[in-house]
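**Student:** Below: a set of structures, written as structure tokens.
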Structure 1
Amino acid sequence: MITGDSGFLKEKLKECGYKFTGQRSAILEALIQCTGQHVSTEELFNMVKVKHPEIGLATVYRTMILLDKLGLVHKLDFDDGFSRYELVKPNEDHRHHHLICSSCGSVSEVEEDLLDSLEEQILKKNGFLVKDHRVQFYGLCRNCRG
């Protein structure tokens, strides 16, 4: 079962009128184990089926769609043909930026919000309040450059 700081996931599901089923619990546990990673639905399914062989791939897909709709996960597209997911951090007001290596495909994160000053300029000049943004930088990682 879900423990510790991750209890907010269970509560959010219940707040929004969704049941916290054993299948959803297993999928959330797999997601929690992948904290800090960017996992595909298929990767989650392969993790979940080890302990819960009764859970089908379609259930994992539907659950991920629901968690994305509820804002509990971020759906990511790194132009590799797969949708990937990461858990939303409860105190995160913006998504973090990603560095994607065009050679090996590795993905790393930039935790600092590099666009704060740009968002302030947009608000002053256009009267538009930026609530979120997605930024991905493509290039060569340290290993591929070496």
Structure 2
Amino acid sequence: MDIDEAKGMLHLEKVDHIGIAVKDLDKSIPYYTDILGLPLLKIEEVESEKVRVAFIDAGNIKIELLTSMDETSAIHGFLLKRGEGIHHIAFGVKGIEERLAELKEKGVQLINEQPKIGAGGAEVAFLHPKSSYGVLMELCDKSKTEG
């Protein structure tokens, strides 16, 4: 690929985390911490999404365990339809609004046209799985929350 081709590509920094939907956060955490020996980083509620999340440090990536706080949460519907398991892959980006505009211009169906505040105060937005071969993808911009 030459430089002119690379200019038109979306720049994803890294896989930030993998989201896993679970029925019971408190019962799920010990599997990762006690059995696998991975450190628990934090637990928090994301009111905008009606989820409780736990971040687990898996070395080069984080695992985000998600459970619904009530029946209005998208995670609640996911668990009813598909059960526990991988929910999404989150990619770290900088300039999330520009990245969303680039994706929309390229024909990617967006769930969120504008970013919203997610776990840890990061700006997040989701891409529709119809545009990514069945995988729900999240863009995660932490540039405003990092020192």
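**Student:** Supply the structure label, taken from 1, 2, corresponding to distance in nm of label points 7 Å out along Cα→Cβ at positions 51 and 123 with the calculated value 2.0.
**Tutor:** Values: 1: 4.2; 2: 2.0.
Checking each candidate, the match is 2.
**Student:** Once FRET efficiency 1/(1 + (r/R0)^6) of positions 35 and 115 (r between Cβ atoms, R0 = 35 Å, to 0.05) is calculated for all of 1, 2, which comes out largest?
**Tutor:** Working: 1: 0.90; 2: 0.50.
Going through 1, 2 one by one, FRET efficiency 1/(1 + (r/R0)^6) of positions 35 and 115 (r between Cβ atoms, R0 = 35 Å, to 0.05) peaks for structure 1.
**Student:** Of structures 1, 2, which gives 2.4 when distance in nm of label points 7 Å out along Cα→Cβ at positions 19 and 75 is computed from the coordinates? Please report the intermediate quantities before stating the final value.
**Tutor:** Details: 1: 2.4; 2: 0.9.
The structure behind it is 1.
**Student:** For which of 1, 2 does helix-only ellipticity at 222 nm (-39500 (n - 2.57) for each DSSP H run of 4 or more, over all residues; to 500), calculated from the coordinates, equal -5500? Could the numbers behind the result be given before it?
**Tutor:** Numbers: 1: -12000; 2: -5500.
Answer by label: 2.
**Student:** Right, here's the next one. Comparing percent of Cα pairs over 21 Å apart across structures 1, 2, which is largest?
**Tutor:** Values: 1: 52; 2: 45.
Largest calculated value belongs to 1.
**Student:** Further question: Please state which of the structures 1, 2 yields 18 when relative contact order in percent (Cα under 8 Å, 6 or more apart) is computed from it.
**Tutor:** Details: 1: 18; 2: 23.
Computed on structure 1.
The numbers here are math on the coordinates, done by the rules we state, and not lab data. These numbers come from a predicted model, not from an experiment. Cβ atoms are built from the backbone, for glycine too; each structure is taken alone.
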